[in-house]
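Here, each number is a calculation from the coordinates, and none is a lab measurement. Please read these numbers as outputs of a predicted model, since none were measured by experiment. Cβ atoms are built from the backbone, for glycine too; each structure is taken alone.
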Structure P
Amino acid sequence: MLSGRDISRLLPHRYPFLLVDRVVEFEADHRIVAVKNVTLNEPHFAGHFPGHPIMPGVLLCEAMAQAGGLLVQGTHRGGLSVDMEDDESRLFLVLTGLDHVKFRRQVVPGDRVQLEVTLQRKHRPLWKMRGVASVDGQIVAQADLSAVEVEPETAVAQAAPVPERPTIHPTAIVSPEAEIAPGVEIGPGAYVGPRVRIGRGTRVEHHAHIDGHTTLGEDNQVFPYAVLGSIPQDLKYAGEQSRLTVGARNRIREFATLSLGTEGGGMETTVGDDNLFMNYSHVGHDCNIGSHVVMVNSTALAGHIDIGDYAIVSGLAAVAQFVRIGESAFIGGGSMVVMDVPPFCMANGNRAELKGLNQVGLERRGMTADQVREMKRAYKLLFSSKLRVAEAVEAVKNELPDSAAAAAMADFVAASERGVTRP
């Protein structure tokens with residue numbers, strides 16, 4: 001229905017950022033269906049990821065937004081077949097929000113992504129839409145999109161630049177020695193100590209407490225009464241200048257506590273990106289938390305614990321010191337975890353036991369049905385067979401040589417020093 005040059009007349013984007021190849025269906029004021037063909041020569045695949053190219057999720061969202069832009073243009077013009085050389089009638093849209101974003105599976109070179117966007121609300125200059133991206137009938141991503149009409153020459157001004165200086169409430173106690181980046185907001189009654197560094201765009205809400213050698217990356221949100229960089233709850237701590245390092249875009253909810261490291265554990269507690277620490281969750285000294293981890297209300301981590309990416313620790317669960325929890329593992333509510341929990345597995349109970357694979361987690365990570373079957377085979381070899389640990393590990397690598405997830409599970413089991421949680 002519409003492709004190539006015609007699309008570029010309606011959208012301001014150009015290669016390599018024009019992510020809509022063809023429009024196949026259009027209903028003014030209602031719906032559009034467009035197509036994006038994913039090819040290996042696209043520039044982002046050079047670094048995302050070499051040897052295992054995956055289309056970045058942010059570009060899937062951008063492709064849906066561009067399809068939404070075409071829906072708006074066609075609705076405004078009364079159709080996509082009108083004179084597209086008329087620049088005066090072309091709207092200039094700025095994306096203002098993405099909500100309820102979900103990624104269901106990976107998109108790789110060779111995929112043909114169908115982009116379906118429906119209009120949810122029109123109250124000009126505001127437009128709200130819902131986008132769904134799918135491959136071969138399977139949803140790969142979805143999001144609610146918000147956009148606003150602006151004049152082209154003022155589009156940059158509409159992007160709401162980060163203020164040049166931090167915003168600090170008069171009642172906050174902030175040491176003049178602390179390093180506070182532009183765009184940081186510090187609320188009433190908050191405390192920020194002299195050795196603290198806070199990255200651009202981070203928000204510290206009222207009565208939050210940040211002390212010690214603590215570094216926060218960009219765009220974090222620290223909620224009321226959370227305590228970061230406190231002295232470790234370890235009797236061996238002797239005042240050493242240890243650290244807490246937190247990445248970007250973490251949400252640290254009310255009364256959550258994150259401790260400094262100790263000399264006996266590498267001197268540093270580390271936290272990755274995009275994690276959620278719910279109310280009263282506790283991260284002890286010298287823990288290493290990956291990215292996209294969820295710690296639910298009143299969870300407690302003792303010292304020296306490693307947690308892999310995308311793991312979930314459910315409410316009221318407690319994890320003993322030196323335990324490792326693998327990526328995409330799921331710990332059930334109220335569990336007492338005293339041994340390592342392998343990647344992609346579920347564990348539950350007082351003195352937790354394995355309850356099988358975390359299949360919901362596998363699906364959220366984009367694993368196909370064939371990959372899930374491979375993981376089930378690996379699980380059986382490692383935990384249900386009569387093979388010794390070294391034999392089971394070797395069997396997994398021999399039988400599933402192409403499964404990176406199975407290899408990760410086998411390597412985790414082989415490297416365990418504390419012992420692995422069993423069914």
Structure Q
Amino acid sequence: MNERLNGKAPRKLLFLFEILSLSLIFLYSWEGIQTETYVIAVGLVLLIYFSNFLLARISKGDSYIFLIVCMLISIGIIMIYRISPDLGLKQLMWLTFGIAMFFAAYFATRYIGFWERLTPLYLIGSYVMFAATLLMGSRTHGAINWINIAGVSVQPAEVTKIILVFLLAAFYGGDEKYRRMKNAEMILMMVAYSFIGLLFLQRDLGTAVIFFGVFTGLQYIYSEDRRLIFANLGLAAVGGISGYILFDHVKVRVTTWLNPWPHINDKGYQITQSLFAISEGGFFGTGLGRGNPSFIPLSYNDFIFSAISEEMGIFTGIGIIMLFMLLVYRGFKIALRQDNQFFRIVALGISMVFGIQALIIIGGVMKVIPLTGLTLPFVSYGGTSVVTSFIALGILQGASEKRGKAGAANE
């Protein structure tokens with residue numbers, strides 16, 4: 001039975017899922033099927049089939065995390081195509097590049113055996129990216145988090161999230177000389193909060209929350225000093241209050257979270273339209289092409305969960321939430337099965353990144369918590385987000401393969 005589950009059966013189910021999903025696109029475009037429709041359909045099926053086929057041949061690690069992500073990207077690209085065929089084609093190109101980077105990250109994680117000894121490089125790289133963002137970045141929706149390079153916008157903080165995980169893994173699971181330093185954990189805490197402080201300067205508070213969540217989570221697991229956890233909670237309260245006092249766009253988000261209805265025509269428009277869309281879809285949705293996702297600003301990006309819930313139903317929304325829960329569960333399971341301390345922490349950290357980011361954005365568009373302006377990993381439209389998410393997934397795939405205590409790569 002296990003051989004069947006670990007073999008071709010999941011890929012066959014995924015292929016069936018793809019066919020059913022793509023049938024929605026053809027039904028939506030039935031009255032005037034365009035070239036873009038065929039490109040999306042054929043391209044997506046070939047991309048997912050061959051990437052899964054290749055991964056099954058080269059990896060002896062977890063056989064489910066990539067399948068889970070394939071379901072997420074399928075739902076996402078269908079909705080993006082429905083909103084804008086041009087964006088759908090661009091997303092297919094980003095997915096192709098992202099999957100290529102997934103395999104590159106997997107091979108790098110598998111065959112390079114000294115990741116735990118690169119602590120200084122992680123520190124320097126992080127600060128360089130923060131400095132580049134502050135010096136060359138452009139302000140978007142209140143935050144300075146994008147850099148334009150040769151006509152392509154990139155978000156360095158997305159890469160820094162992965163570097164933070166490696167930095168924490170190197171400290172808690174790498175060279176002991178850093179842990180033996182006087183006040184080592186206090187120094188690590190100062191470094192982590194310097195990152196969060198730089199994100200505050202960029203006004204990228206959503207990413208700051210992810211940094212805080214990952215740092216606090218791993219510190220709770222691996223630190224023996226419980227006082228540091230309470231210090232984190234106190235600093236989080238101070239940071240939250242400071243952000244509200246200092247930044248006008250944070251005040252707007254808190255106001256619209258508490259009660260958006262008096263501001264439905266201006267600053268509360270986005271969140272109220274999101275709530276209308278989710279409620280309009282009901283359990284089964286209005287049907288692809290029968291909703292009004294254009295009423296929601298950034299429906300293909302920050303608010304894609306609302307657009308999906310409107311046209312595909314809240315059951316599909318629940319399905320997305322369950323897929324992320326499964327992804328995080330598999331990531332934690334990879335960590336528990338990993339003998340190498342460094343890669344155990346890497347697996348935990350990347351799983352936390354996926355889980356926290358999904359929780360923040362889904363909670364935000366449903367008005368459970370204030371909006372933060374993040375994207376839904378693998379589902380929302382975007383270049384940097386898609387590529388870095390696949391890089392993180394490739395690292396997680398590499399970490400799912402058994403390693404010796406010293407961190408030697410599987411041969």
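Which structure, out of P, Q, was FRET efficiency 1/(1 + (r/R0)^6) of positions 171 and 235 (r between Cβ atoms, R0 = 41 Å, to 0.05) derived from, given a value of 1.00?
Here the read-out was taken from Q.
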Exercise. Using mean count of other Cβ atoms within 10 Å over residues 43-50, single out the structure from P, Q with the greatest value.
Key: Q
Self-check item: Which entry (P, Q) yields the derived value 0.98 for Cα Rg over 2.2 N^0.38 Å, for residues 187-362 alone
Solution: P
Quiz item: For which of P, Q does distance in nm of label points 7 Å out along Cα→Cβ at positions 75 and 219, calculated from the coordinates, equal 2.6?
Solution: P
Quiz prompt | Per relative contact order in percent (Cα under 8 Å, 6 or more apart), the highest-valued of structures P, Q | solution = Q
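With Rg and Dmax of the Cα atoms in Å derived from the coordinates and found to be 24.9, 76, which of P, Q does the value describe?
P
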Self-check item: Among P, Q, which structure scores highest (criterion: mean count of other Cβ atoms within 10 Å over residues 19-26)
Solution: P
Practice problem: Identify the structure, out of P, Q, from whose coordinates FRET efficiency 1/(1 + (r/R0)^6) of positions 99 and 259 (r between Cβ atoms, R0 = 35 Å, to 0.05) was calculated to give 0.55. | Solution: P
Quiz item: Out of P, Q, which structure matches -24000 when helix-only ellipticity at 222 nm (-39500 (n - 2.57) for each DSSP H run of 4 or more, over all residues; to 500) is calculated?
Solution: Q
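Tell me which of P, Q gives 2.9 when you compute distance in nm of label points 7 Å out along Cα→Cβ at positions 315 and 331.
Numbers: P: 1.7; Q: 2.9.
It traces back to Q.
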Exercise. Match the computed value 0.8 of distance in nm of label points 7 Å out along Cα→Cβ at positions 107 and 131 to one of the structures P, Q, and report its label.
Key: P
